[in-house]
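Pasting the structures here.
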Structure I
Amino acid sequence: MQTIGLLYHSGRPDCVDLARQIEATLRERRLQVWRGAANDDEALRQAAPDLDLLITLGGDGTIVRGIRVVAQERVPILGVNLGRLGFLAEVEPAEMDQVLPALLEGHFFVEERMMLRSDLYREDALILSAEAINDVVMARGRASRTVRISVDVDDHHVFSPTCDGMIVATPTGSTAYCLAAGGPIVAPDLRSLTMVPIAAHLGIAHALVIPAHRRLALTLLKGPDAMVTVDGQQDVPLLPGDRLCSSASENVARFVRMSENGYFYETVLRRLGWADRP
């Protein structure tokens, strides 16, 4: 490694302080360091081609922002958890004194996770192309009224539920909004898309898991002030007839892991409080 990036939550003094400490340590080892705020996507986009590693300091939201910017450059990410749950983070701040030397000596592996590519069409015009590591959501907006959404897989109609919205999630996103809406937890090495309705009327709609190479389309049939939201960070207002097409992206998210391959199951138990033993 020659150049390491530090992406931090600029509104958190603890994140800023830790970024300075890590930068000082890396420069002592004669490494190049780029440091930037998580809300400055353009600065990170310009730096990404030169980075060998990106360390994020914050919660899962900071990691998600980083992934969506650097994935195309195949930059691996090490998440340091200064948030609440930290499903995507690998280490805690107190562990960095031990983790940095191991990292620089090459004692880690890189896990690749699928991302979601979504294109939003209005009539025949493409109005949004976006990539997500967690999910893309078509749902009601400010108006507290349900929406009706048509669901198709590879141009085959599945159903048209009346609901508060529809979530399309990657395996990584299965532990985020998808889980809160009653969806399944999907292992991250399973390439699939999970579709989960939000508060479906009469409870007739349930989760649907399909292979990642399939094309899942959501068409807004009815709903005032409806929105499409990408990873909870990018919003686009909708009109009836708008069509959202999602499938697996050509890009992947690359996470630095310091522990063994079974870490995911330990993380789920720990973060969700499901542990049944000390």
Structure II
Amino acid sequence: MVLEIDTVQARIEREREFHNKEFAHSERAKVSNVYLVTRRSGERYKQFLAQQAPGKQILEYGCGANSYAFWLAGLGVQVVGIDISDAVIQQSQQRAAQYPNSERVSFRQMNAEQLDFPDDSFDVICGRAILHHLDLRKAFGELARTLKPDGQAIFVEPLGHNPIINAYRNRTPELRTADEHPLLMSDLKLAETYFGKVEAQYFHLGGLAAAPLAGTAAFDPVLNLLDGLDSVLFSLLPYLRKHAWSVVLTFSAPRKADAISQFSAAV
């Protein structure tokens, strides 16, 4: 048991140190052209929040340096952002102090696998590229616990099935932590243990080919065309979905502790 605790703590500390460094030195700027092709999944995420957020209590789960909390506060909601990185929390708190709606925004350093919030605290929980850094059983359990019974959660996450994307990941280990694990279809299935409704939308397959055109006049029309083709392919050929780069996940009908145990026993 002591060894297990030490192992978990070591993983959490590695994540904290990596992201402190990343936020300080902007490591991902080197691959910004690649990430520009993820526009459509980002738009879907923002659209969901714009529809669901007004009047709600929101948790931004792993807020990162580019927090959506300030945009959400502009919609008139109360939002708490958490992150394992003390550096990003400090930066976000400094920004919040200068923000006109600062009373609607707060930031706290926190372990996402052990949330310091009561049960049923939030109407909406949201996050981008956070779940694949976590122990999913712990993360899903905490999300289900703190989400209100009628609440919803949304996440944008990378998938881990595409061999070409995985080859790129293997060539750029400095851009990611040693413990992160792009999601597999089995992970999406696991989420059903914790939520009565799990929905997935898949993005970015052929669209990745537009990355070399970033910064040119051709980028937008080519990306739009390829994104449209991706949508058709994912609809007509469902087996291709797992090879997408990103998935937008929405969770609702959270199962509480007793229901999770009963569901797990039944399956």
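What follows is calculated from the coordinates using simple rules that are stated; it is not laboratory data. Treat the numbers as computed from the prediction; the structure is a model and nothing was measured. Cβ atoms are built from the backbone, for glycine too; each structure is taken alone.
Which one of I, II has helix-only ellipticity at 222 nm (-39500 (n - 2.57) for each DSSP H run of 4 or more, over all residues; to 500), as calculated from the coordinates, equal to -6000?
I
The value -0.27, -0.60 for log10 I(q)/I(0) by the Debye sum over Cα atoms at q = 0.15, 0.22 Å⁻¹, for residues 40-79 alone was derived from one model only; which of I, II is it?
Corresponding structure: I.
Quick one: distance in nm of label points 7 Å out along Cα→Cβ at positions 120 and 144 came out at 1.7 when computed from one of I, II, so which one is it?
That value comes from structure II.
Given a computed value of 3.5 for distance in nm of label points 7 Å out along Cα→Cβ at positions 104 and 168, which structure among I, II does it belong to?
Matching structure: II.
Consider the structures I, II: one of them gives 59, 47, 33 for Cα extents along the principal axes in Å as calculated from the coordinates. Say which.
Considering all the candidates, the number was obtained from I.
Given 2.5 as the derived value for distance in nm of label points 7 Å out along Cα→Cβ at positions 200 and 248, which of the supplied structures I, II does it correspond to?
Of the structures listed, the value fits I.
Which structure, out of I, II, was distance in nm of label points 7 Å out along Cα→Cβ at positions 72 and 176 derived from, given a value of 1.9?
Working through the options, I get structure I.
Suppose mean count of other Cβ atoms within 10 Å over residues 112-119 works out to 19.6; of I, II, which structure was it derived from?
That value comes from structure I.
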